Structure I
Amino acid sequence: MEKLQTVRVNGRDYKRPTVPVVVICCDGSEPEYIDLARSRQIMPNLDRILENGENLLASSVIPSFTNPNNLSIVTGRPPSVHGISGNFFHDRESGSEVMMNDPKYLRSPTLFSGFQEAGWSVAVITAKDKLRRLLGHGLSFDQGTAVCFSSERAGDCTLAENGIEGVLELVGMPVPEVYSLGLSEFVFSAGCRVLESMRPDVMYLSTTDYIQHKHAPGTEGANEFYRMMDGYLGTLHESGAIIVLTADHGMKAKHNADGSPDVVYLQDVLDKWLGRDAAKVILPITDPYVVHHGALGSFATVYLPEGSDVDTIIKRIASLPGIDVVLDRKEGCARFELPEDRLGDLIIVSGGSKVIGTRETEHDLSTLNEPLRSHGGLDEQIVPMIINRPVKEVPRPLRNFDAFHVGLNIAGKV
């Protein structure tokens, strides 16, 4: 197939690269992690890269959670377009709460499917399998031009399902534990191996934020992660690839002075005000991997009973300590570029150290063996965007979902 020099996907033109473009989503990478690691001289490759590159800040989408931001990065559009509003939502049609891992919830094509249709080759590697089906949606694996797999299921890869087999032999690592630094390291190691063997036009690497949930910036646990990442950044840079590194969200301390989680249990509050189960609180951070955050984040949506005095309830919730934003569905979705049919009647964002829960009895916090760190709100919206090439015209405002535009269209073109 002849490769098109320019392809238009989701309303934006992308130029075919002359060298591979590698976009990295370093999950939960609060800018302070990199700043402190560099100040302690444990990222020498990044320091070298930035001598002729760019160290910028961008904004994620809100809620600052994994699924909506990864899908924004790989579609180049906000959730109001691609439809993925959280990791978890209340499906009005079925009346049940469901994970948003199924591609049927995706409302726009990924950039990858558009690139492959244009004859480009694509490689997508993610840490957790929950994202793999969404990221790989629309790719054809019978043409030899696409691979898509996760660290979590690397041992199960097939040509039909992933476009690649023998991943463990290629990488030379066993399947890592889900709750480990190794799950992200496998992404980087596999990325370097696939880049060398396949030389794709475009590659996307997406890690997991287990380390960032557990370890504050500047601690040894965090520094170990960024030391590891720096080694792979050096390898990717030496390959001649254009690198754009960003994040899906930041990460902040969410605990009291004594180390206990700083939570407003909003379902308990609304049960007291309106009667038990009259309202329904949904936490879009919820996914199958809650050991490190207990399903506590800084964004919630609420479904109210018919006939509710919405304005009064908004005022009462807004008066709760630590609540930053309370908006009705229409105003909240307009402000945060979210799909109205996948949010409740209210959108609530907490700030500072505060996170939002449902009922206190519904959160198992027994596995939180370090003070809680989490995300979801405006305080976790600022993320890094690091490019290993100079950029003359930076998009303003710069969003994390500009990453492929930056890498394909403007990086190094000065």
Structure II
Amino acid sequence: MKILVLGAGRMGHGAAFDLVHNSPGVESVTVADADLKKAEAVAEAVGTSRIDAHHVDAANHSDIARLMQGHDSAISCVNYWYNESLSRAAIETSTNFCDLGGNNYVVDAQLAMDEQAKAAGINIIPDCGLAPGMVSILAMHGAARFERLDEIHIRVGGLPQRPEPPLDYQLVFSVEGLINEYIEVARVIRGGEITEVPSMTELESLEFEGFPPLEAFQTSGGTSTLPDTFLGKIKELDYKTIRYAGHCEKFRTMIDLGLCSSEPLSAGGQFAAIDASQITPRKVFAQLLQQHLPADGPDYVLVSLEFVGTGLATVTQASSPASPQAAETARLRYDIVDKQDPATGLSAMMRTTAFPASIIAQMMARGEVLARGATPQEKAIDPEKFVAELARRNIRITES
């Protein structure tokens, strides 16, 4: 297999590492970025002759298409707004394609390419990171354990091991992606119907053994296509982001003050000498977050999926379901606690975001998908095979 990784940031690095070091069937890897030095740095860090660095601008359609030629799959680790055009290039070149997603409207546009992807004989699978991504496949894995499923509640967060004020948070992926999650609406199932709720609302407390007080709140994008997949099948489905207690109120205040607005600032006053039409509070705020928030320190990723239903099949051995329990309400919880790997230097967020995308890219290239076309990952990926691949990378699920 020959795999292309677009983007040489944290997640591109993680994907390239997994493809080279955890994936025996991968023959060669290309990592490409608009900044050639960043791509070369990733290739050097991965440390093998099987990886090449290239320069490419994700906005340059013809260059992207030329680079995709000859690859079995491509993984987009660039900002989400490129993924629609990258999907079109993948169809033109008959290259399987997946991305880290994060925006519902872009995903809708990609899924609308289903017929073209089928005609090209390829897969387009958006939202293949952590959340959206891995948790969607885990949702299908847990749902299959019940005779009747009523509820799925997903909680996910990336946390610094050494939190620092004022936000007790560090940047572990794109700051634009973070802001987008915090300001756009969240799609959920309530009372059996799909509805939208504002992000950074419905604050709740939760616990993980060994951790200080935590909180979770609504954010955008985490459910991805799950509401559509489970519509008419369950009554409740939601996703919340986990942070250390107190984070939500502080960040919500900055949103309320307009710091995440994309409206240009008014000219005049202190902006009289510059073109204020090109300045938005969001751009300034994003820059300030990058300058003042810590990044790349030791981290944790916490994942919790809670299922509620009847007829739960208990598991006595791995992948060996026993007889279902009696038809009474049962709860099943999947927990993952991952942390930075000191041996490789890869953060927990890189492992739990980039590794799933790498796994899916390889499954597409091998033809190990349930259907061709532009398809949500929970409909295209075999949950048992996926969970086995996670375990092989020491990303393990604890059941309770």
Structure III
Amino acid sequence: MSGQNISVSRTSAGIPVVVERIPGSESVGYMVAVATGSRDETKDVLGISHLLEHTVFRETTTRDSYQMAKEMEGAGGEMNAFTGREMTAYYGITIRETADTAKDLVGDIVANPLLNEKGTELEKKIVLQELSMIKNEPDSYIRDLFETTLWRGHALSQDEGGDEDLVAKMTSEDLRDYYEAKYKVPNLAVYAAGAADIDDTVAWAEEVLDPIGDGNVNVRSAPPMPESEYRFVRNEAEHYHVAMGFPSYGSSHPDRMAVTMLSAVLGSGTSSRLFQSVREQKALVYSIYTTVAQCSDASSFTTYMSCTKSNVREAMETTSSTFSELLSNGLEKGELDRAKRLIKGANVRYMESTEHRLYRMAVNNMLNGAVESLEDRLARIDAVTEDDVMRVAEDILRSDRLNTVVLGKKDRAMEKYDATALSF
């Protein structure tokens, strides 16, 4: 038990079940998460986790995709899924009175997918269009490029979409083999939020998921500490997109919240240091923000920005100077308190949604096995001190670990530019 309304249990087969009951909620959401993602793929099937996530919606032993859509929407709900580097998850959210429909459909696609040739070929066409679309959305593409660059040589560098040529060659047999290897009881977890009941959720999971049977847990190794790297990638978009970032801590690290506060000080909101120094004072970028992409055994701490070609160098250099100023002079009076309130406010608003509560609970639990209520999280935010922020700043903001990716039109000067020479 963690938090007044969070209950934790297990099925007879050992599947974790975590339920957050939201008093007065008229909606309910159920999620089945699988502890497998792009970092668990072998080099010959890069992208198979994502393709499988799509294809299970095509047809089960009891329904086709149209029947699923009619049932879910007829229940006043929606069903969706996502694939990450370390997990794949399927969820359904409905109004309170049709909760059984959400459970039934989510359980069906996870436990009973047909994965036939017709469905696989149709879904491959959709996934390949999605991968092509991402390359034409530079604000999304730059994030994939950065993670691939930062973790080069390690499985964490494998982005969720995978390799287009490999995806095009995958067969229904490939998907079935991957499903049979990964979608097993030791890798499954169940989450529910809203008008949900722990006993009812456990009973449903035991009936639908326990029969799937045992398998092997994915064996993972933490990435080595990456050195500084600069990479230029050609793109036809008019705006240049830049990622400047560093390796950071895994999800169980005691300073994880201090890193979140450092990210907020530097690049969350319009009062943040980078927004003020790079955008407001010099008008060098259209957008700039800092984010932490969290994994179980590592994370990336990255500043993203978009600007015109003529401003790229100065924007990067001003960003570097902003890092340096923080490291040299520390935090301003009241700066951490503002950042705390900003993040607390975002968390409170975010958690007003059943879908967001479900997502946050699942991701946090799958990464480190912890169960954290909103009250727990707000308390951890309040506990961060200025000394904590400066300690992690000195550990993370290191020029010898700076990795930079620039995405933009062909430019010989930028291709030869050495961002590894930036110091702070």
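Coordinate-derived values only; no laboratory data. This structure is a prediction, so every number in the text was calculated from the model and none was measured. Cβ atoms are built from the backbone, for glycine too; each structure is taken alone.
Out of I, II, III, choose the structure whose coordinates give helix-only ellipticity at 222 nm (-39500 (n - 2.57) for each DSSP H run of 4 or more, over all residues; to 500) equal to -8000 when calculated. It traces back to I. I, II, III: which one has Kirkwood radius over Cα pairs in Å, for residues 221-332 alone, as calculated, at 14.9? Computed on structure III.
Given a computed value of 2.6 for distance in nm of label points 7 Å out along Cα→Cβ at positions 85 and 205, which structure among I, II, III does it belong to? Among I, II, III, the structure yielding 2.6 for distance in nm of label points 7 Å out along Cα→Cβ at positions 85 and 205 is III. Taking Cα extents along the principal axes in Å from the coordinates of each of I, II, III, which one would give 59, 49, 37? Derived from III, not from the others.
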